[in-house]
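Listed below are the structures to be examined.
Bear in mind that the values in this text are calculations on the coordinates, not laboratory data. Quick caveat, the model's predicted, so the values are computed rather than measured. Cβ atoms are built from the backbone, for glycine too; each structure is taken alone.
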Structure I
Amino acid sequence: MLEMVEKKKQVRVIVHLEVDGKHYYYGNLKALCDHWPKDIIGVSHSYLKNLNISEEKPFRNGKCIIRRGIIITSKRKL
């Protein structure tokens, strides 16, 4: 199914942060960590970048949940 979607749509990575019951979305882990200090989310960029975070395998600690997934957009017209 994803193969069919990829032919017609653009697929991009998205990083999802859940903290204090609120949801935030970023284009990559660096953007997330630039916006949220380590003392708030309880983890550093250098630690996160070595993990294989996905929707099925999120990072969890007592302060936040971080998932990596995909966002599907319509194909750009030139």
Structure II
Amino acid sequence: MTDQEFLKGVGTKIASVRKAKGMSQLDVCSKLNFEKTYLSAIENGRQNITLLTCKQIAEALDVDMRELVVGMKS
């Protein structure tokens, strides 16, 4: 798996969890004080986030951080 494929997979998982929780990008952004374009870039695999950002997103989505990366292979 390439780095880009990994980022896209994590972003897709974040978007999937967000949608399953009935949250819009704006809902998540308001909790995190993020710009919508930043979250969009994450969800589309165009942004390489830090572990702390991943933790913050998981908290905003009320899921364990592992849920956002489980199944992703390096």
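Details
- Highest-scoring entry among I, II, by distance in nm of label points 7 Å out along Cα→Cβ at positions 43 and 59, is II.
- Top of I, II by relative contact order in percent (Cα under 8 Å, 6 or more apart), largest first: II
- Value 120, calculated as volume of the Cα convex hull per residue in Å³, assigned to which of I, II: I
- Label whose coordinates, when helix-only ellipticity at 222 nm (-39500 (n - 2.57) for each DSSP H run of 4 or more, over all residues; to 500) is calculated, return -18500 (choices I, II): II
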